[in-house]
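Laboratory data are not the source of any read-out in this text; all were calculated from the coordinates shown. Remember, it's a predicted structure, so these values are computed and weren't measured experimentally. Cβ atoms are built from the backbone, for glycine too; each structure is taken alone.
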Structure 1
Amino acid sequence: MFLSQLSYQEKRMFLSLSVHVAMSNGRLSFEEKNLINRYCKESDMQAVVFLEVEPIEKVTEFFSDADDKVKSIVILEMMGLVYADAELDFEKYDFIKKFAGKMGMDKDLFEVIERAVVEYYTASMNLSRIIE
């Protein structure tokens, strides 16, 4: 939704982070692959080559220097991977929450984003049920 607001380098690091988040539970689902491919298209970037992903330490260091807007976009978009399989993935959630802390995101801001994402997915599911 907001990836177009990131710089080229921020998009590259975001895509690397998306692979780390997706793989944080030891598996990569079809839905996660599709979501990462959508991230690539939205970012106007080539498909992620999984062997060319930046190390998580480098990604963390990079986003530690980012402003709150960039950090918010990154966490908001990453929450999509938490719910990519239509249910909460606790391993991915823990990974993102720890990452947010390591990059210096305020806990209150993280909680505001989390609530907004849950509300968004709840509304989306409710609308889907109406249409079906």
Structure 2
Amino acid sequence: MLLAIDIQQSIANIAWITLFILLFLIGYRIVVRRMKRGQIEKKLYLTLHPIEKEPASGVVPIFMEMNNPLEVEISIFSVDHSINEIIENKTYKKGGNIIQLDTRKFENGFYFYQAKSNNQKTKKRIEIRN
């Protein structure tokens, strides 16, 4: 009789422990799902890389990469916004894209080059010295 009570008690304890583990896992998944809601979808955005040659002179490649094809406007403007020129405005393919910037069109000084899409505007500083 004592053995039967011990077995029943052990089964009850295992059932309670299993129930608490299941409730904990369900609660954990709910919390993780709620925390994930505010994150950005990386497929909607691009990464604009800094140029490799600083200060820039001649023709300089601008490298950007994206997870999906995006329509992007690439422009360059001076620090005081007196010069603002659009280099390219088109839909770029998924993956890495290289845009050639001819710095000989610009006077020496500091500029920003910018990639602008529907979801984002990213700019990097560049020093031009020809």
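Out of 1, 2, which has the highest value for distance in nm of label points 7 Å out along Cα→Cβ at positions 78 and 110?
Sorting by distance in nm of label points 7 Å out along Cα→Cβ at positions 78 and 110 in descending order puts 2 first.
In terms of FRET efficiency 1/(1 + (r/R0)^6) of positions 46 and 94 (r between Cβ atoms, R0 = 30 Å, to 0.05), which of structures 1, 2 is highest? Once FRET efficiency 1/(1 + (r/R0)^6) of positions 46 and 94 (r between Cβ atoms, R0 = 30 Å, to 0.05) is tallied for 1, 2, the winner is 2.
Here volume of the Cα convex hull per residue in Å³ was derived from just one of the structures 1, 2, and that gives 108; the source is 1. For the structures shown (1, 2), distance in nm of label points 7 Å out along Cα→Cβ at positions 38 and 62 is largest in 2.
For distance in nm of label points 7 Å out along Cα→Cβ at positions 30 and 102, the calculated result is 6.3, so let me know which of 1, 2 that is. Matching structure: 2. Sorting 1, 2 by mean count of other Cβ atoms within 10 Å over residues 14-21 from high to low puts 1 first, with the largest value. Taking 28 as the value of relative contact order in percent (Cα under 8 Å, 6 or more apart) derived from one of the structures shown (1, 2), identify that structure. Considering all the candidates, the number was obtained from 1. When helix-only ellipticity at 222 nm (-39500 (n - 2.57) for each DSSP H run of 4 or more, over all residues; to 500) is computed across structures 1, 2, the figure -22500 traces back to 1.
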